[in-house]
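Structures given as structure tokens follow.
Please treat every number below as a calculation from the coordinates, not as lab data. The structure presented is a predicted model; accordingly, all values stated were derived computationally and were not measured. Cβ atoms are built from the backbone, for glycine too; each structure is taken alone.
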Structure P
Amino acid sequence: MANYTFKTPVAKEGPIGKHRLFRFYKLDKGISIVKSGSVYSQIRYPTDDSLSSYSEVYLGGRNHTVDETTKAALIAANVGVTEANFTAL
């Protein structure tokens, strides 16, 4: 079975500062993907207390190693994850 590097989806957020020129720039904010029971969902701002209640957690802005089965489940869950979020190892 092949393994993949999974990079979570991102959302553009801005402005990144108070100077007037910063309104033209946006930062990529990682979106966390969690699994509760058999349902995957997105969480923008997870807290440490809430993370322990999920069976799987993929924190936003990080790379995670997943297998083919997990990759297929994440894509099929329709939570903003596509083939582009994965790189073969």
Structure Q
Amino acid sequence: MHAKEDLLKWYDKSYCLESVKQDGYNLRFVKNQTSQICLESVKQNGHSLRFVKNQTEEICSESLNQDPKNIRYVDIQKYPELYEKYVFMMK
């Protein structure tokens, strides 16, 4: 069982920001995702895009610039132009 303090730290924005800068995959534990936290997570590891709840074009583009295969994590309905641009790079 986790201590209450261990669980509550994932609500603290400054803790979460530093955590995702060290390991982008830590985004999966962040309870209150902000654009800044998500962008830093994706900068550290583009594959962490899969854990972004509210994708922005900037966050998606950062991830895709690292690896076009991350297109599978992009919300296609929200950003069809990104999908069209990057899906052909995978072939």
Note: relative contact order in percent (Cα under 8 Å, 6 or more apart) at 40, derived from one of structures P, Q, originates from structure P
The value -3500 for helix-only ellipticity at 222 nm (-39500 (n - 2.57) for each DSSP H run of 4 or more, over all residues; to 500), derived from one of P, Q, belongs to structure P
Ranked by distance in nm of label points 7 Å out along Cα→Cβ at positions 18 and 34, the structure on top of P, Q with the greatest value is P
